Structure I
Amino acid sequence: MAMIIDGKKISAEIKEELKLEVAALKERGVEVTLAVIQVGNDPASTVYVGNKKKACEFIGIRSLAYELPEETNEEELLRLIDELNAREDVNGILVQLPLPKGMDEDLVIQRISPKKDVDGFHPMNVGLLNIGQEGFVSCTPAGVIELLKRSNIEIEGKECVVLGRSNIVGKPMAALLLRENGTVTICHSRTKDLKSVTKRADILVAAIGKRGFVTADHVKEGAVVIDVGINRNEFNKLCGDVAFEEVEKVVSAITPVPGGVGPMTIAMLMKNCVKAARIQNGI
């Protein structure tokens with residue numbers, strides 16, 4: 001019977017740990033502060049922003065919300081980021097993606113100070129990860145590593161396959177698995193004979209955004225499968241990139257959707273905020 005890796009439980013443990021850490025920092029006169037910018041009112045973004053605010057409240061992090069109208073232009077957004085970069089009382093800055101059409105997401109991400117880039121998207125932080133140096137790591141891949149470690153799943157020496165090569169998940173995921181001494185292969189839409197590659201994996205991370213794409217014949221018996229995908233099925237229910245019911249029967253451990261990787265992303269964002277406050281205050 002496969003172990004179901006419970007992201008809700010593990011993320012709750014991390015939040016409890018952070019709560020204590022934030023309280024200890026407050027006693028030293030440091031208030032951890034996250035600024036969240038949302039442009040427009042995309043419904044999914046509004047839900048995500050709301051969840052981030054709730055997590056901040058629970059942990060004791062001060063959150064500043066900047067809800068800008070859809071018609072905000074790029075210059076105004078960049079000016080706000082510059083102001084927040086300059087503020088000593090702001091430790092982390094997060095711009096909720098996607099941005100409205102016509103805005104250059106890369107330009108906006110690069111405008112955030114790398115020292116306050118708690119999403120881990122700035123090219124400087126991406127570069128630091130890839131050369132094995134300390135920086136902020138993209139929250140979803142960082143959450144996957146925590147799930148594995150806290151479930152006592154060994155990464156070192158294992159054959160790890162990442163399905164997907166996005167800048168937000170696939171590439172940093174591969175870099176993190178490599179940092180943990182896994183042997184890593186990245187697969188993508190141009191990979192030939194995909195099943196023969198995924199079937200080698202001791203640890204398979206699926207992050208392609210295709211509902212139920214990974215089936216039992218993609219997976220070797222006893223593998224660990226991490227499903228990063230967030231899709232909706234024909235009944236509008238959340239589901240992942242993995243055909244959970246059939247894959248669960250052949251693997252040793254698997255994450256569900258929802259309740260697997262999703263809750264970890266926000267927990268790791270909170271962890272990055274606390275880390276930023278410590279670094280900025282020399283603690």
Structure II
Amino acid sequence: MSGYAITTDNTTDLPYSYYKEHDIEYMYLTYQLEGVNYGKNSELDFKEFYAKMRAGSMPTTSQVNIEEAKDVMRPLLDEGKDVLHLAFSSGLSGSYNSSRLAAEELREEYPERKIIVIDSLCASLGEGLFVDKAVELKKEGKSLEENAAWLEKNKLNFCHVFTVDDLFHLHRGGRVSKMAAVVGTMINLKPLLHVDNEGHLIPLNKVRGRKKSLAGLVSMMEERVGSWRDTKQKIFISHGDCIEDAEYVEKLVKEKFGYETFLINTIGATIGAHAGPGTVALFFMGDYR
């Protein structure tokens with residue numbers, strides 16, 4: 001039985017050291033800022049990226065295309081490996097479809113190899129948690145097909161809840177109206193959102209004040225965690241250049257649930273371009289999204 005490789009996208013927001021440690025190749029969704037294109041080998045430091053956003057610069061992003069997807073998969077196939085690709089949510093990007101079409105073409109070139117592409121319906125460290133589970137299953141000896149089957153069966157148990165600090169970035173993305181952004185900003189409303197079963201970002205509620213919005217993430221977790229509560233699960237938290245707020249959420253989760261294993265990392269430019277500085281997102285396994 002041949003071995004298999006796990007591939008994904010930079011939208012997992014995992015530390016780059018994680019990719020290296022676990023031999024994971026990743027596709028890169030590029031972004032443009034102030035007339036400059038940034039990619040896998042030319043990205044801005046996250047501090048500089050968020051500083052530019054806070055100063056008013058508005059980045060745009062691009063999806064992975066078919067050829068870029070093939071460029072990541074082909075070297076692994078040449079090595080005699082099968083490929084399990086875990087893609088960024090189709091509800092947020094066309095990158096999953098590009099990867100799916102790339103896999104179809106590569107199967108014709110490499111008929112002896114297996115390529116499975118999964119629409120994770122996840123984003124940021126939610127996608128990272130999805131990848132981490134695949135890494136665990138592979139280490140346990142699960143085959144390519146067994147790993148893919150578990151992920152497909154359980155992907156709607158990967159819960160994403162988050163809050164943003166600036167409603168205008170949600171307005172740019174069509175999540176709230178301009179009037180809601182203006183009024184909400186005036187009275188310090190902070191939205192609570194989640195990623196739904198189709199992988200879309202959906203506003204659920206609004207609270208007044210930052211601390212309440214951060215505590216609201218933990219309340220949303222308590223509503224959803226259900227039968228996963230007593231598992232020794234890993235909790236992932238990503239943030240838009242606001243590490244203290246992410247650590248505050250970690251503290252609240254520890255106090256409420258007693259979990260001990262956390263990964264906190266910065267939201268990368270691809271996701272950050274749409275969520276904005278000050279975003280805090282909490283990811284965990286639960287009974288429903």
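For structures I, II, calculate mean count of other Cβ atoms within 10 Å over residues 122-129 and state which one comes out highest. Working shown, then result.
Details: I: 18.1; II: 29.8.
When mean count of other Cβ atoms within 10 Å over residues 122-129 is calculated for I, II, structure II comes out on top.
Of the structures labelled I, II, one was used to calculate mean projected area of the Cα convex hull in nm², for residues 138-273 alone, giving 7.8. Name it. Derived from the structure labelled I.
Figure out for me which of the structures I, II the number 1.29 belongs to, where Cα Rg over 2.2 N^0.38 Å, for residues 74-225 alone was derived from the coordinates.
Numbers: I: 1.19; II: 1.29.
Derived from II, not from the others.
Taking FRET efficiency 1/(1 + (r/R0)^6) of positions 26 and 162 (r between Cβ atoms, R0 = 30 Å, to 0.05) from the coordinates of each of I, II, which one would give 0.85?
On the way: I: 0.20; II: 0.85.
So the calculation was done on II.
No lab work stands behind these numbers, since they all come straight from the coordinates. This is a predicted model, so every value here is computed, not measured. Cβ atoms are built from the backbone, for glycine too; each structure is taken alone.
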